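As structure tokens, here come the structures.
Throughout, read-outs are computed from the coordinates displayed, never taken from laboratory work. Because the structure is predicted, anything quoted here is derived from the model rather than measured. Cβ atoms are built from the backbone, for glycine too; each structure is taken alone.
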Structure P
Amino acid sequence: NIPINTIFKNCSTLIYVIDAHEADYEDALPKLVDTITFAYNINKNIHFEVFLHKLDGDFMSEETKNERQQGIQNYVSSEFAESNGEVLVSYHLTSIYDHSSSEAFSKVIQKLVPQLPTLNNLLDILISSCNIDKSFLIDVVTKLYIATDSNPVDVHKYELCSDLVDVIIDVSYIYGTNPDGQTIAPYDRNSSSVIRLNNGEVLYLRAVSNYLALVCLIRDEYFVKRALVDYNIDCFRSSIEKVFKETKHHNS
């Protein structure tokens with residue numbers, strides 16, 4: 001067995017999940033504080049993330065949700081104010097009935113990506129050049145987005161973009177064959193997909209690498225100039241490759 005001290009010493013992020021829907025959720029709060037305190041004393045660079053689970057569904061009133069969320073945050077803040085005010089804790093509302101868990105994990109992962117400011121800036125340049133409404137850089141395996149532009153994140157738009165990744169992989173498994181009739185990889189650098197929505201928007205996916213996809217929402221009138229959009233995405237992809245190549249060279 002690996003000693004707990006060794007685990008926390010090499011830990012980047014600690015995620016603590018509280019079932020905030022249960023009546024006795026407050027019983028977990030002292031354990032939360034003790035766990036964070038213990039881990040912080042070993043490794044002060046750990047990111048502490050608290051998932052308040054089952055708190056954003058339709059099973060309790062908005063007033064109760066707000067009271068429980070605020071109560072948990074106030075308890076933790078008051079405990080650390082007395083002992084160590086330097087501990088920073090982030091909170092996320094999660095549920096199994098939507099993509100809130102994936103969005104929460106995406107925000108957790110982004111804190112571990114050293115190139116995040118550069119990636120976000122490149123996405124801002126891209127959406128400005130192409131009049132894109134929203135863009136996500138999504139890991140095709142986990143469906144988590146490791147970067148997005150500076151426009152506010154709408155969870156419903158993220159759901160659409162995440163689901164498109166599933167669609168293209170599922171369809172490729174069914175119809176993806178080469179001229180010899182052999183099944184090909186469901187996703188590669190040449191993968192792309194266009195879906196026109198009934199609200200006048202276009203859902204567009206372009207592969208960035210074998211594991212990353214750029215998925216964006218753009219108005220149909222701007223997607224008419226698809227060649228220009230593709231050119232800008234090609235430039236974006238080249239820039240992404242340079243960023244990761246430079247990072248790899250720096251770490252070697």
Structure Q
Amino acid sequence: MKRKHILFSSVILLMLVLTGCLNSGRPQDGTPPGTATGTLTGTVVDSTSGLGLWSGQATIAGRTSQISGGQFQIANIPAGTHTLTVTKAHYQDRTIQVHVSSGSSMIEVKMDHLYSAAHLDLFARLVHAESRGEPYEGQVAVAASVLNRVQNRNYPNSLYGVITQRDSRGYAQYSPIDDGSINTPAGQSAKDAVSDALVGWDPSQGATGFFAPAKVPNKNNWVWKQVSIVQIGNHLFFRAQID
């Protein structure tokens with residue numbers, strides 16, 4: 001009986017070893033052994049500004065890569081023609097048929113943003129009014145914080161809606177709407193800041209608001225009760241408690 005038990009255990013062990021050997025040569029993504037594969041490297045840019053996207057996703061043949069620094073790379077793609085889908089907040093999804101050869105392939109993807117020229121002009125005028133005289137990084141941070149609101153469920157889900165939003169008392173969320181400075185044409189710096197924020201540069205680190213501490217000395221003001229993130233120039237950027 002003991003010999004039979006040892007023999008049975010040996011057979012089981014042999015089966016496990018063989019199974020492991022067979023599986024070790026099989027790609028983890030399910031691609032059949034011996035299938036020719038390739039690597040796709042992509043450059044992703046804004047179709048208007050030509051700037052590379054800082055973030056987003058590229059997906060092909062069930063494989064996904066994060067976009068960083070305007071590029072993505074996806075390996076072990078079975079050679080052949082596949083559908084590439086590129087997505088990024090504030091941009092239209094882009095779908096392209098791509099032929100991937102064994103070895104390396106390259107592609108450039110141009111992405112169209114979701115906003116009209118009129119709304120981008122309004123956006124740039126807001127950034128100009130709110131951050132004129134601030135360092136360029138601070139101007140981009142102001143623009144990024146506005147876009148962060150568009151993506152946040154606690155605010156309107158459109159750029160125009162966020163910029164023109166008013167509170168329960170009728171006051172605009174952004175003072176340039178009420179004081180009329182929103183009507184001043186935007187300078188080139190503000191326009192560039194909008195473009196940089198759109199492609200994903202966010203010096204505000206996810207903030208949804210900002211204020212100038214020197215102009216709000218009363219620490220009991222509601223803005224001081226928010227979650228402070230970073231100060232750039234004269235502005236302190238924060239995430240609202242409701243976010």
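For structures P, Q, which has the highest computed value of FRET efficiency 1/(1 + (r/R0)^6) of positions 160 and 216 (r between Cβ atoms, R0 = 30 Å, to 0.05)? Don't skip to the end; give the middle numbers.
Details: P: 1.00; Q: 0.65.
Ranking P, Q on FRET efficiency 1/(1 + (r/R0)^6) of positions 160 and 216 (r between Cβ atoms, R0 = 30 Å, to 0.05), first place is P.
Have a look at P, Q and say which one yields 51, 25, 14 for semi-axes √(5λ) of the Cα gyration tensor in Å, as calculated.
Q
Suppose mean count of other Cβ atoms within 10 Å over residues 48-55 works out to 16.2; of P, Q, which structure was it derived from?
Checking each candidate, the match is Q.
Which structure, out of P, Q, was helix-only ellipticity at 222 nm (-39500 (n - 2.57) for each DSSP H run of 4 or more, over all residues; to 500) calculated from, if the result is -9500?
Answer for the origin of the read-out: Q.
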